[in-house]
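The structures considered in this document are given below.
Coordinate-derived values only; no laboratory data. In this text the structure is predicted, and so the values were computed from the model without any measurement. Cβ atoms are built from the backbone, for glycine too; each structure is taken alone.
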Structure I
Amino acid sequence: MIRVLFVDDHILIREGLVSLLNSQPDLEVVGQAGSVREAIELARELKPDLILMDFGLPDGTGLDATKIILADQPNTKIVFLTVHEEDDRLFAAIRSGAKGYLLKNVPVSRLLAFLRGLERGEAAITPAMTSRVLNEFARLEPTHSQTEPDELTTRELEVLRELSTGASNREIAGRLIIAENTVKNHVSNILNKLSLRNRREAAEFARRQFGNSSNYQHK
């Protein structure tokens, strides 16, 4: 059973799709959210396997929610389901760690096929959009952000060092004597500054970099 959290601020659309998904033998909608705040709270509470995420939400964007959720729960699969097909939104969604980007006019049969394909490690994205993503990433020059951690503050460097040990937010909070929510904020800032998608990538990055302390310049 694939446990789904559906995030969309349009109630009629949400309820219609929830009914469709719940009619499937292998899909179960365990929660509904209409805002970034609700999405983050329910993701932490319910720990769904899959989140269907709208792009535009009343208190932010699906990107905002995606980054925070994946920082805490990197194994959660997030698929954008939206009316927006602009390249910049598509590329931003994929960079944020989303496993797919589908338009709301996708046929039901294809939507269900895409969602089930996620369990086989497939991306939920049409061939046309896949081509656009590949062309864009081939065009971009490699960034240097992942080899330049000097933009991190002293506290962020301390949190990054703790991430390299696999410590949880609660453990980091205890070691550094700060609030757990403060740790979450630092982790989010670290991911953004280093262009990393989740805690696992941050931990791997930290383990590589902390082999040479001279790589780190405290700010």
Structure II
Amino acid sequence: MEWTDIVLFTLGGKPVLLLDFLSSLLGLTCVFLAGRNSKYNFWVGYLYTAALFFLFWSRNLYANLLLQPISLAINVYGHWRWTHPKEEERSTEDANKLKVSMLSWLQRGFAVAAVLVIALVWGWVMKSLFPSNPAPYLDCCVTVLILTAQFLSALKKWDCWIAWLIVNVTQIILHVSVGHVFMPIVCALYLVNGLWSLASWMKLYRKNG
């Protein structure tokens, strides 16, 4: 048996693999630290990306696998931005930290439009390459939204948590609809953290406003 196939425990009659549990734990730790304005979320993020790489590789999910270099690049960029702010971007609490900021309404509109257009194009490509996928457009929309949320988090934009909340709700619905037991619980924890972080970053934004 490969280590990627090790069953850690069962939940609701469904096996939970070690790699699934490890990936979920790293992901939750990463967003928890990000919500607490800790730069160490990026170090955990590197491990999380590696875990996802092995997870997707073991399940032959090559479309998702190819996204990991992009995710890694965003993580590296965010690590640099959080720890090397420009003069006007520095937090009032710590000059070595990037302060929380917000997108303008114009930027928000552009972001929404970009997510929809990219998801439509990518969904069409995935539908052509993988016709067995039952919901290529929804899958691609969620994936693009995840990358958008990661990028906004790298810029320390408060709006990233809105994107994460939409992702969390969508993923809970998707997992429940296919009968998963473990992942809806994990997504619910992401949702709780997202709500907490939304309020926490708003306080930081107002403090630096």
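Taking distance in nm of label points 7 Å out along Cα→Cβ at positions 10 and 186 as the criterion, the top-ranked structure out of I, II is I, with the highest value.
For relative contact order in percent (Cα under 8 Å, 6 or more apart), the highest value in the series I, II is held by structure II. Tell me which of I, II gives -0.22, -1.43, -1.55 when you compute log10 I(q)/I(0) by the Debye sum over Cα atoms at q = 0.07, 0.18, 0.19 Å⁻¹. It was calculated from structure II.
To which of I, II does the computed value -15500 (helix-only ellipticity at 222 nm (-39500 (n - 2.57) for each DSSP H run of 4 or more, over all residues; to 500)) belong? Let's see the in-between values first.
Working: I: -15500; II: -23500.
Clearly, the read-out refers to I.
Thinking only about distance in nm of label points 7 Å out along Cα→Cβ at positions 130 and 170, which of I, II has the largest value?
Values: I: 4.1; II: 1.5.
Across I, II, distance in nm of label points 7 Å out along Cα→Cβ at positions 130 and 170 peaks for I.
Supply the structure label, taken from I, II, corresponding to FRET efficiency 1/(1 + (r/R0)^6) of positions 18 and 154 (r between Cβ atoms, R0 = 25 Å, to 0.05) with the calculated value 0.00. Source structure for this number: I.
Quick check for you: by distance in nm of label points 7 Å out along Cα→Cβ at positions 34 and 82, which of I, II is greatest? It would help to have the intermediate numbers written out before the result.
Values: I: 2.1; II: 0.9.
Once distance in nm of label points 7 Å out along Cα→Cβ at positions 34 and 82 is worked out for each structure, I has the highest.
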